[in-house]
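Listed after this line are the structures, all set down as structure tokens.
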Structure I
Amino acid sequence: MEHIWIDNPETLEAFCREELASADEVGVDTESDQFHAYNSVTCLVQVSSRSACALVDTLAMSHEEMMPLWDIFSDESIEKILHSAANDLNVLDRDYGVSFQNVFDTQIAAKFLRYERDSLAFLLDLLYDVKASKKYQKFDWKTRPLPPEPAQYAAEDVIYLHSMRDHFKRLLEEDGWYEPFLQQCDYMVRKTTYTPIDFDPDGWRRLKYPNNFTGKQRAMLKAIHIWRHELCTELNMATFHILPNHQVVKIAALNPRSAKQIEQRIHGLKSSVRHRLKSLQAAIDASRDDEVPPKKAPRKPREYPRPTDEEEDRYQALRAWRNEIAESEDLTFELIANNATLRELARLNPTTMAELEATGELLPWQLNDFGQSILERLGP
């Protein structure tokens, strides 16, 4: 299937009206610059009907100009086929606040169908003998014009989804998993929202630095870590494009007294850093009177009280039950119940099916298939 490039609202509106609005299913994927940017953005949205495929340049259009496509995504009458949908839903929520309805996640389907692996590359190879090139996994998707090879790579992420969806739906129906699968997809959509991660000024503690670092060197390490964050934010470039972790540690170990000393002793500095060595040295000098103790940063307070011995016993019993079911049913753990769900059930300790349902922790299919055995493991 050929694909078209869309970088203006008129063409996008026409494609959505003529190809997508009347379709029963629409294939969807996204590409971001997360490998290259400090704060990544959606660079490309791939969409397909059964007869057409488009690569939509999100960098060329505003949120309002993209509304015809967002309306398709939120239209409950049109099924959206994605692979590992949570990733794409997360970035589109982050960048545009886009909501999805009626999602068919081929990765979730592969989990229910007990495939050996569930990556899109594995499934494309297995089902269609298509070898997805790994060379574009770290491609800079901000590149314009987009060369033909990465464009074809991006298109192949959606053009096979329709056939894969048909194949998986038939198998799910034959195996009796189709309704549980739909519930799982709906649950994933409801639970997937973007949560921003704030910069952690104590993130330097996760770097690999010598155990014999002094308190002053740890203070310098923290200062360099914060300086790098500010520069990465300004340039919107990933940390390894600015100042890799090993260089952060080397500079702190050096305990430099001048910008020239950093330039002479630290090899391979990026030009973005060499041009700002005076401000880096100023950040280091400002930390000289500080000392940071070696102990780890204090942990965040628990959201819930520490479990009692009885709750811990119930939790371990539920984990053992979950592991047994996963092995006997050949299902992944997350389809049965994740650890957070088991923790909450152990805390609430329901004793009847009505109480178990009222917890809201289980999907209807899980309640039907596993509810009684969960109550038995929780005990009297």
Structure II
Amino acid sequence: MKKIAILGSTGSIGTQTLEIVGANPDLQVVALAANSSVEKMEAQARTFSPMVVGMWTEEAAKDLRERLADLPVRVVCGMEGLLEIATLPQAEVLVTAIVGMIGIKPTIAAIQAGKAIALANKETLVTAGHLIIPLAKERGVSILPVDSEHSAIFQSLNGENPDRISKILLTASGGPFRGKTRQELEEVRVEDALKHPNWSMGKKITIDSATMVNKGLEVMEAKWLFGVDLPQIQVVVHPQSIIHSMVEYVDGAIMAQLGMPDMKLPIQYALFYPDRRPMMGKRVDFFSLKQITFEEPDLEAFPGLRLAYRAMEAGGSMPTVYNAANERAVSLFLNGRIRYLQIAELIEAAMDRHQVIVHPSVEEILMVQQWTEELTDKEVLQC
């Protein structure tokens, strides 16, 4: 019986993880945490009987305690609650499906406690990869990628010498605005940006896909996960989302992982690695597919990807600025306070004003986050 804890259990990755748990009786949930979805958490607690559940606010935790008064479950809240769940002695694997930089401290705590990490939180490595990867190696902890692209790279590296990597080919669907010019993107509405052609995801990551900032974050994450240099990571637009990513080796051979665009596959692979389990679902039909195509990303229409390379080249605290400015800008866009194209403009403005901290601590990373959010708000007020 493998025991798991999930941070972000009511979100897209979290709910799909629980579907996998429901289909595999040798998986047991011992802890769950979410932001504010009390009703969903109550339903999950009643279905999976965890020992501990966590909510971000005390108000939500109080509501949940009252709802679950008839169950032998402890309700915790805030960062203290996340840290308790991350280090729960009974848990073997921590699934980090929580959104944002809030995932950094719990991930570090879980690694220090010797837990395997099923990583679905990009921001953790983007902003603190220089701290987390060495710590995981020191503690002998596995970091198993849950993102479809990084899982594909991980699978394509199986049995191969990582020192023989020539290039990582990171695929991107292109999002809902693939092929659009910058001029055509001037009047993009929120509802347009939320219509992803292939994937069903949460609002924030769907907007990130539309701007290709999500791919920029994945470039940074890939650098840390697979120990390659930035020039070795090439983004390839692949609209069908059947090839999830590829690895080219020094002899020119390319290994790829293919499958339907379904997040359950990489989630299940991470939970059972190195085993593979049967899973119901649609399979790739090559006769119906007929062709797969590839394109070069348009860095003029989607400057968020270009800025990601710039942030990673600068290193230190600059990726934190990139990520934090994007998080704040996406929130402003979703709330109708800025235009779509202003997302990348606000990221660049914050990066232009930042003085890099070469090797930031967790406290410095969080300070830079706060500075960036405040600067971004000021930029919007001045517009």
Structure with the greatest value (metric distance in nm of label points 7 Å out along Cα→Cβ at positions 109 and 245, set I, II): I
Given 39, 33, 20 for Cα extents along the principal axes in Å, for residues 85-164 alone, calculated: source structure among I, II: I
State the single structure among I, II that was used to calculate Kirkwood radius over Cα pairs in Å, giving 21.3. II
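Between I, II, which one scores greatest on distance in nm of label points 7 Å out along Cα→Cβ at positions 149 and 365?
Values: I: 4.1; II: 2.0.
Top value of distance in nm of label points 7 Å out along Cα→Cβ at positions 149 and 365 goes to structure I.
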For which of the structures I, II does the calculation of FRET efficiency 1/(1 + (r/R0)^6) of positions 157 and 317 (r between Cβ atoms, R0 = 30 Å, to 0.05) return 0.10? I
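The value 69 for percent of Cα pairs over 19 Å apart, for residues 101-236 alone was derived from one model only; which of I, II is it?
Answer by label: I.
Quick check on the output: 5.0 is mean projected area of the Cα convex hull in nm², for residues 37-116 alone, derived from one of I, II. Which one produced it? Walk me through the numbers before you get to the answer.
Working: I: 6.7; II: 5.0.
Clearly, the read-out refers to II.
Any read-out appearing in this document is the output of simple, stated calculations on the displayed coordinates, not a laboratory observation. Owing to the predicted nature of the structure, the values given are computational and were not obtained by experimental measurement. Cβ atoms are built from the backbone, for glycine too; each structure is taken alone.
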